[in-house]
Each structure stands twice: as C-alpha cells, then as structure tokens.
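Below are structures written as structure tokens.
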Structure 1
Amino acid sequence: MMTSRWLRFLIAACGLYCSLSPVPAQGPVSVGIFDGSNDVGTVAHAGSASYDTPVHAYTVRGSGENMWFAKDAFRFVWKKVSGDVTLSADVAFPKQGGNAHRKAVLMIRQSLDADSAYADAALHGDGLTSLQARTEKGASTHEVQANVIAPHRLRIVRQGQQIYIFVADAGQPLRFAGGSIRLPLQEPFYIGIGVCSHEQDAVETALFSKVELSSNAPPSSEQMLLYSTLQTVAVASTDARAVYVTPGRIEAPVWTRDGTGLMFNADGRIQRIAAAGGQTQVLLTGSAVRCDSHHALSPDGQSLALEGDSEEPGKTAIYLAPLSGEVDVTPRRIPQHLPAWGPAWSADGKSLAFTAERDASVDIYAISATGGEETRLTRGPGRNEAPEFSPDGEFVYFNSNRSGSTQVWRMKADGSAQEQVTEDRYANLYPHVSPDGKQLVFLSYDKHLDAPHDTQVLLRTMNLGDKRIAVLAAFTGGVGSIDAPSWSPDGKRVAFVSYQRLPKP
C-alpha cells in the first residue's frame, strides 16, 4: 500500500512534468464561412460564436468596454482575405434594452491587435448606424454617421483603399449610405463580424443572418456611377454625418441663417434640405437656372448671390436673387462686366467681393450691392480668387498662386496690407472664416494639382491666433466640396460635399 509520503512525491513530480511539458497550440476554430473567433483587446467575459447551418445564421456574444478611441475590446469572428471584398448581413440585437452604444459590426481589420487599423459598418443599440474607422495603428477612431436609423441589412465594401457602407430596410435593396473612408491595408487582412457590449461587465448578443462574403473584380469606368454625399463635420470631435446622398454631382453647401437647413447647387439650380436630412426643395431663382458652384447667402438671409451662365456664351455672371418663398423672382445681374464669379457678401450686406478676369488677369474686385462701378482689390501676379470677408468686415481672405503654389492670403477690405496666411507642403484654397472670427477652414491638396476634381483632399482648420492647423476630414473631393461659405451659424460644424465612384446598381 502506497504511503502518503510517496503519494505526495508522485503528485509533485507529475505537476513538475506537466509544467515543463509543452501544451499543444490550439489553432483558430472555424465558424461557418469564417476561419476563427476570438476576443480582441481586454474583456471581462469571454465571448463566443456559433453557426446555425439550417438558417445560415451566426449568433455572436461579446463583452468589451468599447470599440473607439485608440483601442478596442470586443468579440470578433473573422477570415483572412486579400483584394477587394464585400461582406453583407442582416444584423439585429435579439434582446431589447442594453446599452444604447452597444455595437454589432461588419469589420475590415489589419490585425487582431487591440489598436489595429480598421473600418466597420456599425449598428448601435439605439439604431445609430455609422462607418467608423481607425486609419492608422494606435490612432483615434472617427466616424461618418449614416442618415438612417436601425437598418435591417448592412454591407461593407473594400474597393482599392476606400471603404464604403450600404444599408437596407427589410425587403428593400441595399443603397449607398454616404461618405467613405480611406484605409490603406497590407494584405492579407481580416474581415468578419463582431459584437461589443460597451459595458465591461455586460455581455451582449447579436444575430447575423444571410451572411454573404465575396471577392470583387475591379470594375471598368463604364460600370461606375458618381455619387455625392453632403456631410457636416463637428469641429470639436471631427465626427461627420451624411445629410444627403444622391447619384450625380452636387456642390457648395451653405447653411441657412437659423442653422436648420443647407442650400447647395445641383443640376444648375439651388436646392434646400433640412440639416437633419430629408426631402430637397428647389428654390425659386427666376431666370438664374444655370447656377454654378459659387453662391452666397446675404447676412440678413433674404438674398442669394449666384454664379451662373450669362447671355454671352462661355462668360460667367453674378446675379442677386431675393428669396421670396412661393413667388418666383427676377434676378439682377451685378456687376455688368463679364466674366465674374465667386461672390461674397460683406459683413454689413452693403457690398460684395468677387473674382473677375479683366485684361487676361484674374483678380478680386468689390462692388456695391446696389450696383455701380467695380473696384479692383488685387493686382496679380498669378490668379487671385475665392474672396470671403471676415465677420468683423476688416479683412478679405482669398486664395492666390502668386507664391508659386495656391495658398490662403488676406488683405484689408480696401485691398491694402496683403499678406500670406498659409505655407506648407499642401496647396490650400477656398478659405472660410468661422462666425467668431477665430478659425479658418480651407481645402488642402497635392501642390502638383491644379483646381482638383474628385481627388484625395483634406478639410483643415487654422487657429488664427496661434496658427495651429488641424485636420477635420479626409475624403475624395475638390472643386464643389466647399466653394461657398460652409460654417454653421453657431460655429460648431462645417458642411462639405464628398464624391464617390461606385459600381452601378
């Protein structure tokens, strides 16, 4: 009979052997079409995933404090892929209640690190749906909110370095949700579905059904369709929201004076939409029905200064049109000399600045709002364009290429004391001053481009006190994105238009 002394010895020896012996590594366990399932980041409760073969549905349970800022914590069910891909699924939270910020996502991710670069189509517990992204490892997360609540089906698409999301209500076809995010990835990368409870001590469940994953062949130019997304971005957080998405080109959003709506150019007409989204309304501008991208709302909100075609072919004119509601109007041309474009109101509404070509020189001029003779404010060299008055009326900001690249300049309202404001590795144009006069927003792009169309641009702000510059948004845009004054009246948001080329439905 074995003594207790020998028994203790054998138990200790076995423990030592087990601690020294290698434990066979357990590879990822496949779940349906996906190769693996694991928690990303630090979670208090291990998640899980299961696949119901008869109904082709995935049930994913996940914990995690958040998927935001510089790191994530959530359950991820994934597959490694390369190239252009599309992932679609019906997404729902079976259980009511829970944290309003809990998320069920379709995700594209560089790695399984908590701070990895990623983009996702995220359905929140309260129905908010967003394209979210961390564009570099360890960077902060940002989002473009869709203008729909609680869609039934989501789709995330990788096309080159751009990420797009699509949404659909039950029984309806998928439609582009607006905006896109540039996400450079090394191949292969991860794609899959995930859940975050948004509470460290909670576990949430999401159901993903009719899941479809496919590779995309590069579309030809004939298969592509141009979309425009009218967006607003919060200056404090840099998070954006898609207000209006439409096939074709829209341009130059301007806020109404009460901040409840936006006006923009589409198909030669000025249209209005509520800042929260909804149906568009064509504004009555009389014979001015071939409007271009530049327009400006008077300080009292009663008149529009419009840029459009004149009776002389190829020469642009500026018109003043009263906003008189249901009664159509007769616009008044100002100035009389052509061509003229890019109107801007003075702070008191008594005069306008504009760009004109006279004697083969492109310069900035001023004129009384009642008409009369124009006054030249700049005299080359180069092109001097896109004027805008500061709110106190002291300065006129504009862009000029007189220094060798397009940069933001300013001058006194009488044209004196001209000085350069920006100078960096970008070309900078379309300056707009915040309502409090403390910040400048402008568009930045590659210095080698001239008047960019549908290219990679940055929307940036400058603090006019200390000259610090920050990025508000990165998107595909250019001419048409912020040609007109784009600050909200309270100075909290900036409106812009981004452009996307997607395969035709």
Structure 2
Amino acid sequence: MKNKVQLITYVDRLGGGNTHDLQNLLQGPLAGLFGAVHLLPFFYPIDGSDAGFDPIDHLQVDPRLGDWSDIQMLSQTLDIMGDVIVNHMSSESPQFKDFQKHGSQSDYAGLFLTLNSVFSQGATESDLAAIYRPRPGMPFTLTTLASGERRILWTTFTPQQIDIDVGHPLGQSYLQRILDTYAHNGVGMVRLDAIGYAVKKPGTSCFMIPETFEFIDEFSQQAKQRGIEVLVEIHAYYQTQIHIARRVDWVYDFALPPLVLHAIAFQTARHLKHWLAIRPTNALTVLDTHDGIGVIDIGADASDREGRPGLVPDHELDRLVEIIHERSAGTSRLATGAAASNLDLYQVNCTFYDALGGDDAQYLMARAIQFFFPGIPQVYYVGLLAGRNDVELLTRSKVGRDINRHYYAPDEVIAALDRAVVADLCELIRLRNSHPAFEGTFELLKSDDTVLHLRWTAGDEVAQLQVSLSSSEFVVLRTVAGVLQPLTLRCSENSVGVQNVVGY
C-alpha cells in the first residue's frame, strides 16, 4: 500500500454517475491528490436496501456504473480497494431465491445460516441473550419457503441481508470467487465488511470470538496468495482493535475521529496522546467514512460485565455526542439513534465538517492531526469537499447515514474545490503525499495537555504540526530547501500564532 492519502467514495455520488466520470475527475481537478481510491460497493445493485452493502450479484459491476474493464482502466493509474461483503448477501440474490423455491433440495441450501445451523441442539434463553447486537432486536428473520416450510434465518443487519455460512464449503467457495474476480480485475486491496459478525458459535456473543480471528487469518492468507492486501473493518472496544491489528495487514483507526472531536471540544490532548502511545500503526486513519462517527470505539466495553473503561470517561463521551448535535444545529440528531430508521446505535450520523460547526480552521486542524498520525490517511468524498449534512436526502430516504452521503453533481464539485477550506485541505494532502519527512520517523514531542506537537523526521527533512487546543490555533511547518518554514493556508490566517504558544 502506497504511503499516500487515499480517497473513499461511491462511484455514483462524486461528480457524475459512472466510472468514466470518476476517472475524469481523478485525472482532472483531483489529479495528484490520491494514491489509491476505495470504491464503495460498485457491484449489482448499488441501490438496494443498504446502498450496495446487500449484493444481489457480488461478481457483477452495476451496469449503470460500467463494467470490469472500467475498473481495470481505473487501476492503471490508482490502487483500488473494494469491499468484500463477508457476512451476508441480498434476499433478492438468485442463490437465495433458489433456496426459497427448493428449500433443503436447493443447491444453495448450505449457503445460508439458519438458527438450527448454529444451535443444532436448540437455543436457550441465555444463548440468545448472549448474542452481541449492533442494532435493536434479535438477529433472526422468520421466512416461509415455497413448500410452506418455515425457517428461521440469521439476519444480523436487516431482513433483506441474509447471513452466509462462512464455514460451509458453499460459503467458502462464494467468498473465494469474489477474491478471484477482484484479483483478475486490478483490485489490489479489500475491506472485509462486517467481518466481526461472520462466525457464530453456541454459548458465545457470536461477535469477534476466537473462531472469528481464525477465519480472518484464513481469509487473509487466501487474499495474500492472490496478491491482495486486507483491511479489517471492526467497530468495537479499542482493545479489540489493537488485538486484531497484530494479525492482519491493516485496520481502521476508528478511535481517531471521536478522539479528535473530544480534544477540540474539551481543549485537551491528553486522551489523544494516550491513544498514540498504545494504538496500532498498521492503520488507515480516518475522520469520516460512509458510516457515522463511531462512539463505541472510544467508549467502555459494553460486552464486559466488569465495565472495562474506554479511552475517555463515559460522562465526557455522552457530552461529546450532545456537542456534535449542538454544533450541527440539531441536524445530526435527526439522523442518529432511533431517528430516521437508523439502527446503528454505536455512531453519530453527521459530516465531520458539521460536527465541528462548519468551523474552517478547526476542520483543517483536525485534518492536519489525521495526516500527522502514523498510518495511511483516507479522506471520504464528502469530507474532501467539506460537505454539510444533507437533510434533504435524509428526508427523502429516511436513512440516517444518508445525511453524510450527498450526491455531488459535477458543477458542485468544481464550486466546492474553489472554497478556501477545500483548497487548504488539498494543500495538506499534497504535503502529506510529497514531503519526504513522512517516510521517516514519527515523534510525539513533550508538551502540556493543551498542546499537541507532532514531528516526522527523515535525515535533514522535517515536518511538524503544532496545535494549541486552548486557542484552536495550529501551524504546519516543513523543510523547504533545508529551512523549516510554515505552510500558508488561506482560511486559517491566525494559525501561525501557535508558534508563540508552543515556544518557537
């Protein structure tokens, strides 16, 4: 994986509607900004019940976007990441339709996970109560087959997303075909979506159990044999993230977004500095993705009866959620929790820009922190354009996460790129991509808790970030021809003042 900033985007929501439009944008106005692009679900269909995360055909590019030759073309200039929907497929898939029609006589009968598949001796109340849930209710759906037989299916997320038996030969073959198709068409990185829920076992939480780690090991090895790197997506207690990072190529630093918001809101870097000391470095750093801002990632361990503490105190985390709602003028509240049919209880649905109240200087400060943290930065397309909450889309779809999934027309992209905050963000991206210091050694320099001072050094090359959280001032310095100079940012004219705060 290149040590350059990556873009996360839907093909059809950034500057057009298909892969050709996206490629023209990446080779035109966005040329040179990204070393890779994570294409969010582009397989058929992109507009199911969960924005492509419920594939009918995981092996087909949605014809509205293009075909596999277009993905290959895009991979000639950028590294490509794609999702592997490990846990489930659509109830509209031909495999499930065949199972509905033929039941146990279907060629695909073993592909789908039923209650009896896991609890062959029957499930007790304590068995069911132990299952970890990301959403309200139980992870089952009662369905009636064409024969009149009634079966209880595992549906971890929605009734339209039928869980796969990843331990069955049919499940294993299905996932291997996805890897083969990706490898053949230039997709060199995969993100394992919902992997934490893929393995179920009686008497356990059915989430990130030892057998899950074994499955991740096996799948990662299969991917490596095809020349594919693996990114594991887990929203969980932070110690789980540290543990899984030891066994895979890459993990997300999902703790970083809420910790940065906490640092700005509470004017202290104490918890960020603690996280720097213990976090995995084989991480993709993010502030925003297609999902919401994670809360579980810095909170106490909800699955532990002894209540292992999180990265920030519970009362401060609760207050942080309210601060986000306040700074977004209440729009994030419309999309979070039980609102707007949102079923993800562990996240706040809001653009990162709106989570900071649209404050340009604070937003750029947050991005600078992200880019200076060890790891490979990813920038979500809405965040790239400093996007606001799309309440209109939310109102139409009534899906909470759509508040952060705006459809940008080509003229909107061009207009956004002319904004000072976006132009400054692009300058930060170019610095992160090109300055040789970021190939060297990282240091967290000593300072009091109101100051964050990060430095990268490679020989005589230096890049530094100095942040004063008490005044929301920051400065980026880097060597130019051997001389350490501040980076000028158009909409953050007061940022250089932090040099006095830090003592330069």
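We did not get these values from a lab; they are worked out from the coordinates using the rules stated. Just so you know, these numbers come straight off a predicted model, no measurement behind them. Cβ atoms are built from the backbone, for glycine too; each structure is taken alone.
Structure notes:
- Test item: Cα extents along the principal axes in Å, for residues 30-93 alone calculated as 40, 20, 17, pick one of 1, 2: 2
- Structure responsible for 54, 24, 19, with semi-axes √(5λ) of the Cα gyration tensor in Å calculated and labels 1, 2 on offer: 1
- Which of 1, 2 leads on distance in nm of label points 7 Å out along Cα→Cβ at positions 70 and 334, largest value: 1
- helix-only ellipticity at 222 nm (-39500 (n - 2.57) for each DSSP H run of 4 or more, over all residues; to 500) derived as -1000 - corresponding label from 1, 2: 1
- Mean count of other Cβ atoms within 10 Å over residues 38-45 from the coordinates reads 22.8; which among 1, 2: 2
- Calculating distance in nm of label points 7 Å out along Cα→Cβ at positions 190 and 374 for structures 1, 2 picks out 1 as the one with the greatest value.
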